[in-house]
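Visitor: I've put the structures underneath this note.
We did not get these values from a lab; they are worked out from the coordinates using the rules stated. Keep in mind that this is a model prediction, so the values were computed, not measured. Cβ atoms are built from the backbone, for glycine too; each structure is taken alone.
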Structure 1
Amino acid sequence: MKPQEFKELQTQRLDLKPMVATFAFANELFNIIVKHRDKYKYIPKLAGAPNAESEFDFLRGVEKGWKNKTKATYGMYLRDGGTFIGACSMFNIDWDAESCEIGAWVDMDYAGKGFMTEAVNAITTAFIDMGFKRVVIKANTENLASCKVAEKCGFEREGVLRSCEFNPYLNKREDFAIFSKINDK
């Protein structure tokens with residue numbers, strides 16, 4: 001499949017669009033992370049974020065990935081007021097194999113309200129509509145909320161990768177459940 005442009009998306013409650021690398025936005029991201037650091041223990045890149053400068057570097061990488069079509073990181077913004085509440089990324093994009101992986105996080109002030117499910121559904125649908133045949137979610141088996149989102153979005157659990165990653169924030173190896181959605185069209 002030939003690489004395609006990523007498009008901004010809308011759901012009933014969210015605008016899903018590229019995040020812009022500015023120092024002000026990097027500070028906003030870092031403040032959310034600091035506020036809820038312990039609740040992001042299953043996402044080491046968030047839990048271990050050292051400063052706002054690291055978030056600025058992350059945002060520059062987001063812009064680069066969007067531009068060269070290797071990673072589509074969508075900011076999740078409330079349609080009512082434009083408040084940033086999290087991010088949802090399509091990464092490990094393999095245009096030839098027509099497969100990709102999705103991951104997301106939400107400001108814990110907005111957790112449990114269905115925003116993550118809404119964003120994952122919209123982005124998965126957009127990529128399947130582009131022609132992707134396999135979309136994967138990899139979730140820490142102890143992160144029940146992420147596993148539940150995968151299931152709510154119609155992803156099928158394939159199995160568990162045992163001791164597959166080291167989480168420096170928790171100082172231990174972790175198991176990850178693999179979920180997939182297959183497009184048979």
Structure 2
Amino acid sequence: MKALLNRRLLAVGQYLFFLLAAVLLLPPLGRYGSRVYGRFRDRAVWREYRQDPARPARPGDPGGWLTVPAAGIDRPVFWGDTRENLLRGPCLVEPPSAGPGNLRVISAHRDLDFRGLEKLSPGDTVRLELPGAVSQDYRVSEIEILSPAAAADRLREKAGEDWLVLLTCHPFRYLGPAPRRFLAWAKAAGG
């Protein structure tokens with residue numbers, strides 16, 4: 001009788017342990033699965049947009065694909081830096097203009113998509129692929145940490161030049177709105 005009771009208690013204990021493990025593991029597994037599916041969906045949508053460069057760019061549409069190996073970034077870039085878009089991924093602050101002096105600014109949250117930029121250093125490679133265009137490699141030449149006003153002034157100052165700028169808040173590990181801006185300035189490789 002005592003052995004039967006011990007087996008039943010052991011079975012109930014194992015069941016409760018399994019149930020507790022499932023309750024604790026399902027939310028993070030669900031978030032991981034959602035991220036994996038989101039990346040798969042992003043790549044499929046980007047392949048479609050890449051095929052049709054004549055499609056008009058609308059806020060929220062994929063505008064490019066950004067790869068920064070040193071920072072572990074391999075993400076789509078969306079048109080327009082709205083609050084909703086910034087929650088989806090990196091965003092082109094405004095569509096690039098045609099012709100010389102094409103300043104491209106890509107912005108993202110420091111605690112989401114651009115956390116890896118803290119590992120970035122001058123000389124690192126950045127690749128940006130735009131619809132209908134071949135990928136363009138850039139080399140980081142300078143990293144600046146400025147106040148928001150100084151960062152805006154610096155961007156206006158360089159507006160007529162060919163740069164790719166990765167912009168996010170700084171410091172990377174900060175609670176609340178970060179007081180400074182991180183700007184990684186990259187020039188076209190070979191240019």
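Visitor: With distance in nm of label points 7 Å out along Cα→Cβ at positions 84 and 156 computed per structure, which member of 1, 2 shows the largest figure?
Guide: Going through 1, 2 one by one, distance in nm of label points 7 Å out along Cα→Cβ at positions 84 and 156 is largest in 1.
Visitor: Which structure, out of 1, 2, was FRET efficiency 1/(1 + (r/R0)^6) of positions 44 and 148 (r between Cβ atoms, R0 = 41 Å, to 0.05) derived from, given a value of 1.00?
Guide: For FRET efficiency 1/(1 + (r/R0)^6) of positions 44 and 148 (r between Cβ atoms, R0 = 41 Å, to 0.05), the value 1.00 is produced by structure 1.
Visitor: Determine which structure produced the value 22.6, 88 for Rg and Dmax of the Cα atoms in Å, calculated from the coordinates; the candidates are 1, 2.
Guide: Derived from the structure labelled 2.
Visitor: Determine which structure produced the value 3, 14, 13, 13, 9, 8, 7, 7, 6, 5, 5, 4, 3, 2, 1 for P(r) over Cα pairs in 5 Å bins from 0, in percent, for residues 4-67 alone, calculated from the coordinates; the candidates are 1, 2.
Guide: Going through each structure in turn, the value belongs to 2.
Visitor: Thinking only about mean count of other Cβ atoms within 10 Å over residues 12-19, which of 1, 2 has the largest value?
Guide: 1
Visitor: One of 1, 2 was used to compute P(r) over Cα pairs in 5 Å bins from 0, in percent, for residues 36-75 alone, and the result was 6, 23, 21, 22, 19, 7, 1. Which label is that?
Guide: 1
Visitor: Another one. Work out which structure the value 9.8 belongs to, where mean count of other Cβ atoms within 10 Å over residues 20-27 was derived from one of 1, 2.
Guide: It was calculated from structure 2.
Visitor: Can I ask one more? Identify the structure, out of 1, 2, from whose coordinates helix-only ellipticity at 222 nm (-39500 (n - 2.57) for each DSSP H run of 4 or more, over all residues; to 500) was calculated to give -10000.
Guide: 1
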